[in-house]
1. Please state which of the structures I, II yields 52, 40, 20 when Cα extents along the principal axes in Å, for residues 51-146 alone is computed from it.
2. Ranked by mean count of other Cβ atoms within 10 Å over residues 59-66, which of I, II sits at the highest value?
3. Computing Cα extents along the principal axes in Å gives 81, 49, 39 for which of I, II?
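Only the coordinates and a few stated rules stand behind these numbers; no lab work does. Keep in mind the model is a prediction, meaning the values are calculated, not measured. Cβ atoms are built from the backbone, for glycine too; each structure is taken alone.
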Structure I
Amino acid sequence: MNLHEYQAKEIIKGFGVPIQEGIVAETVEQAIEGAAKLYPDGPDGKWFIIKAQIHAGGRGKGGGVKLAKSLAQVEEIAGKILGMTLVTPQTGPEGKVVHKVLVAQDMFYPGASEPKEYYLSITLDRERGRDVLIASAEGGMSIEEVAEEHPDKIIRESIDPMLGIQPFQCRKIAFKMGFTGDAFKSAVSFIAKIYKAYKATDCSLIEINPMLKTSDDKIIAVDCKINLDDNALFRHKDYEAMRDILEEAPLEVEASQYNLNYIKLDGNVGCMVNGAGLAMATMDMIQLSGGEPANFLDVGGGASPETVEKGFRIILKDPNVKAILVNIFGGIVRCDRVANGIVEAYKIIGDIQIPIIVRLQGTNAIEAAKIINESGLKVMSAITLEEAANKVKEALA
C-alpha cells in the first residue's frame, strides 16, 4: 500500500526523524489557513512550498511543486494545482487528478548558503535476501538519471537481517555521502532513525528524496515515500486507515473488496487464473499467441462460483477486453466446481459478447470439460495451455 508524502512524513517524524513541516489541504481555503499557521512567528515575509499529493514521483517535473512567496501566491498556486491532472514520468500519459496539496515550510533561509540535496532509501534486495540501504550525494529530481548515467555515485550497504544496521555502517554511509562536522553527526543519527522506522512499520520501501542538508548543517527529510507491505497491515490497523482509494484504479479497488488480486494492464485479453505463477505463465502464452494481457487476476486457490462471477464482472468492465482466458488448476478446488461457477456466472451476467476460452486441469478436469461443452454457452474449452492460447489467437483474428 502506497502512502502520500504527508502521511509518510508523519510516520517517520514519530521515530524522531526531522522533517520539513507542512499542513495538508483539500481546498484553497484550507491551504491559506494552513500557511498562516505554519510558521510560529507568523506568515509575514515567509515563503511556502505547495506540493501536489499523488501516488507518483517526479511531481516537480510535471508542475506539481511550486514556490509561493506570500499568502496571496499560496491562494493562486493552490487553486491551480488542486483539481489539475498532473502528468509525471511515473503516472503515464493519463496522469493523476490532484485532490490534496501539502503546504510546507521553505527550507531556503534568505541570506544563507544554498542547501544541498541527497538521496537515501532502504528496500529489500531480493537476490541477496537482505535489506539494502541505497544513498547518493546527488539527490533531487534527477536521481534516476544519476543512477543510469553515473552508477558509481550510488552507494549501497547490505544490512545483516539478524543484526540490523550497525553504527559503523551509518557512519560509513554518512562519510561516503561527503558529510563532515555537525552535518556528519546529524546524518548518522538520521540514517539510524530511518532504518528503525523501516523495520517497525513493515515497509517494502522507504525513500527520502531529497534528504536535505540545510545551511546550518541540519539534516531534514524534505520528501518521503513509503510503500507498506500489504501482508503486514494486520499489524498496523492505523496505517491501513491511511489508504486513499482515489489514488488507485477503480477496478483494482473493487477487486480488493472481494479479496481478488487484480492489476489492470493495457492489453486486450482478460485473464482469470488461480495462483500467481500460473497467472504469469498464462500472460506469457497470451503474449506469444499475438495477444496482450489486459489484466493480472488471481482468484486464489479456493476459487468459488462467487469469486468467478465477481472476476468476470470486473474483467468485463474493461472496454479494451476482446476475449477472456480462464486458466484454473484444480488442486485445492475441484475443476467441476469451477466449471459450474463459470456457467452460473455466465448466466447471471447475461449477454456476454466476447469469446471465453476455459482451460481447467487437475481434479475432475474431464467432468469440468463436459460441463463446459454441454452448457450451450459460447464458451470454448481447452486442454493444454498452448491450445488455449491458440484459441485466443483465433478469437482475436
Structure II
Amino acid sequence: MNIHEYQAKAVLKEFGVPISRGVPILKASDAEAAAKELGGPLWVVKSQIHAGGRGKGKFKEASAGDKGGVRLAKSIDEVKEFAKQMLGATLVTIQTGAAGKQVNRLYLEDGSDIEKEFYLSLLVDRETSWVSFVVSTEGGMDIEKVAHDTPEKIVTFSVDPATGIMAHHGRTVAQALGLKGNLAKQAEKLVAQLYTAFLAKDMEMLEINPLIISKQGELKCLDAKMSFDSNSLYRHPEIVALRDTTEEDAKEIEASKYDLAYIALDGTIGCMVNGAGLAMATLDIIKLYGESPANFLDVGGGASEEKVTAAFKIITADPNVKGILVNIFGGIMKCDVIARGVIAAVKAVGLQVPLVVRLEGTNVEEGKKIINESGLNVLSANDLDDAAQKIVNAVKGK
C-alpha cells in the first residue's frame, strides 16, 4: 500500500524527522487560506499522485500550463492560480504511463533554500530479510539512472536486527555524503529516526529524494515516498485510513474484497490461475507465443465457486481483454469447483471473447465434463503449451 507525500511526511513528523511546514489542499478555494497560514514568501505547490517524476511531468490539459507537477510560487495569487490549474488535471510522468493520473490533491509547502541535495532510502533486503540503507550524493535524480551511470556513487549497507540501529550506521551515512561536524551529528540522529519509523510502521520502502542541506545548515527531508507491507496493515488502522483508492486500479480494489491476488497489466489476454508460480509461468508462455497478459490473477489454493466467479468478472471488466485463459492445476483446489465458477460467471456477465480452459488434477474429469456439457463456446486444452497456443491464435483470429 502506498500513501501520498504529505501523508508520509506526517508519519515521519511523529518520529521527529525534520520536514518543511506544509498544508494539503483538496479544493482550489482552500489555496489562499493555506498560503496565508504558511506565510511565504516562497511556496512550493506539489501534485499529490502515487508516481514519481512529478516535477518533470506534463499536464495533458493546456489550461494546466506547462510548468510541471511541482511549481514554485512567489505570491499568494500564484499559489491560487497554480491550484486552480493543477487540481482535476491529468499529470503524465515517466512512471504513470501515457494515460497519466488525475491530480485530486495538492501539497503546499514552505520553500527551502537548498545548499546540497542527497538521496537516502530504506528497504527490505529480500536475501537477508534485513533493512538496508541506500545512500548517494546524487540527490534529486532517478536512483536507477545513478546506479546505471555512476554506481560508485551509491553506498548500501544493512542493519543487523539483533543489534538494531547503532551510531556507526549514522556515521556511515555521514561519511558517504561527506558530512562533518554538526551535519554529521544530524545525519546520525536522522538515520536512527528513519529506521525506528520504518520498523514501527511495517514499511516496505521509505525513500527521501532529495534529502537536503539548507543554507541554514540543517538536514531536511524535502520529499518522501512510503509503501507498507500489506500483510501487516491489520496492525496499523491509522495507516489504512490514509489509503486513497482513487490512485488504485478499480479492478485491484474489487479483487482485494475477495482476497484475490490480482495485478492489472497492459496486455490482451486475461489469465485466471491458481498458484503464483503457475501464474508466472502462464504469463511467460503467453509472451513466448507472441501476445501479452492483461493481468496476474492467482485465485489461491482453496477458492470457492463465489471467488472464481468474482475473479472471472474482474477479468472481463477490463476492456483491453481480447481473450481469456483459465489454467488450473487442482491440488487443494478442485477442478469441478473451478468449472462451476467459470460457468456461473459466463452466464452472469456473458462471454464476448474467446475462452480457453486447461484443467488438470483433482476431479479433472468431472471439471471437463461440466465445461463440455455447458453449451458454452469454450475451447478445452490438454496442457499449458496447448492452452497458450490456442488462446493466442484465437485472439489473433487464427
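1. I
2. With respect to mean count of other Cβ atoms within 10 Å over residues 59-66, the highest-scoring structure among I, II is I.
3. I
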